[in-house]
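Nothing in this text is a laboratory measurement; each read-out follows from the coordinates by a stated rule. Please read all numbers here as calculations on a predicted model, not as lab measurements. Cβ atoms are built from the backbone, for glycine too; each structure is taken alone.
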Structure P
Amino acid sequence: MAIKVLTLPLLAVRLMLDLARETPALPSGIVTTLETAASGGSTDGSYQVALQPDDATALSAWCRAIALSVNPAHAGVLIIAADTIDAAK
């Protein structure tokens, strides 16, 4: 399957990484991919994140699930990130 390269907001990637430290449900391979994207630097306030299709699906589902248990501002960021991921499929 082809790798999907997504453009995700800096805030979303940082939030995902912070929440992944608190919530171990996110697969370690996805965490590593997010860390790699974050270490690559930001362009226009966003990161380029390269995900396998299955990882993209898992990350989108994780964002939506975690959004139910965080404050509304963070939930909005996660839902937008999930929508962005889903739109790239």
Structure Q
Amino acid sequence: MTPISKVELRRLASRQAAKELLQGLVDGNADPYQAYRGLYELWCDNNAAVQELRPLFRLDGIEPDGRLSVTEEFRAQVLALAKQILPQLSD
């Protein structure tokens, strides 16, 4: 049996962290702004491992690396996308 490479471990850790943040959003246990920023940080650090997150950072009028307003519309969009993306992250 071949040991898991450092690259694969990093990929798995990024995906697990994304799943936890998305699950927190879906369950209502996570602040949408904080979870969004956490997901964006994962995206910036290792986007090859979490390609499924891409739609979150292409929302009209939202600049993930700039200022953003946490409106009800933002919350609704992020929650809807989290519900779509979460099942896709199952390995």
Notebook entry, point to check: Of structures P, Q, which gives -0.25, -0.82, -1.26 when log10 I(q)/I(0) by the Debye sum over Cα atoms at q = 0.10, 0.19, 0.24 Å⁻¹ is computed from the coordinates?
Noted result: Q
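Ranked on distance in nm of label points 7 Å out along Cα→Cβ at positions 6 and 62, which label among P, Q comes first with the largest value?
Q
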Note to self: With relative contact order in percent (Cα under 8 Å, 6 or more apart) coming out at 39, pick the structure among P, Q it was computed from.
What the structure shows: P
